[in-house]
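The numbers here are math on the coordinates, done by the rules we state, and not lab data. Since the structure is predicted, the reported quantities are computational estimates derived from the model, not experimental observations. Cβ atoms are built from the backbone, for glycine too; each structure is taken alone.
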Structure 1
Amino acid sequence: MIFVDASFYISLLKPTDSNHDAAVALAREHGMAPKLTSQAILGEVATVGSQRFSKEATIAFVEDILRGSTTTVLFETHELVIRAWEIFKMVKSKNISWVDCYSVAIIEAYKIKTVLTFDKDLARLASGK
């Protein structure tokens, strides 16, 4: 199972993004592997994609994810929200987002080893460093 972060999706969506080519290569590499993301991630993609790229293209992109056969979208559960809150309180940096903490709670709960992200803070938090 692979966790997919908003930074990866945004880079994939936006051809002029500095990580677009890397995102395309990673998407090809992981092709049909089962993936997991969250409603919070899709919310970030919808917001950022709409504001920085194209609302129409972003809507089509998110709808493709929702219809896709390889990506499961997790909705919030009480247990994951409680764990995310614990992580949020533990993190010393004031710049870590709630969504990153929620993502780490999912990564922990599902024992995910591979995270597709260009967010260095999330990558560091997910790796436990």
Structure 2
Amino acid sequence: MWFEFIHHLTLHFPIVLSMALAATGLYALRTKSEALIPVIRWAGHSTLALTTVAVLSGLLAGGFTGGEELLQHHRYLGVLAFVVIALAALSYDYGVRHQISDFRSYGICLWWVASFAVIGAGHWGGLSEHFEVVPW
């Protein structure tokens, strides 16, 4: 029960922030704004840290395998979102530290992929948790 509480507490921040990072990153690429580089970098690290807590607490609360089909979809997409968020944050950070703009661009592209993975994981998690309330 404690892990489920931690999971629900930490999952909303990465959902919103991954989408905000994707939009901010695209804006920074289009305008070539150097001022947004540290914002994207540290927000990416914050998202990765909270996503790590959300994934670990979710796996400990729901188990690493098994469960109903909706929970399995949620688990797999949640782990995929974690992997993509880690790649996005680390590649963007690598690009900043070594001043390689291609790695920063790659990280921003991965933030878009992470946004879709997070949306999918959130959909299946919400459907698994609130199945009787969802009208379809």
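Comparing structures 1, 2 by Rg/Rh (Cα atoms, Kirkwood Rh), for residues 22-77 alone, which one has the largest value?
2
Which structure, out of 1, 2, was FRET efficiency 1/(1 + (r/R0)^6) of positions 62 and 110 (r between Cβ atoms, R0 = 25 Å, to 0.05) calculated from, if the result is 0.45? Value 0.45 for FRET efficiency 1/(1 + (r/R0)^6) of positions 62 and 110 (r between Cβ atoms, R0 = 25 Å, to 0.05) corresponds to 2 out of 1, 2.
Out of 1, 2, which one gives -18500 for helix-only ellipticity at 222 nm (-39500 (n - 2.57) for each DSSP H run of 4 or more, over all residues; to 500) as computed from the coordinates? It traces back to 1. Comparison across structures 1, 2 (criterion: mean count of other Cβ atoms within 10 Å over residues 6-13) gives the highest value for 1.
Computing percent of Cα pairs over 23 Å apart across structures 1, 2 gives 28 for structure 1.
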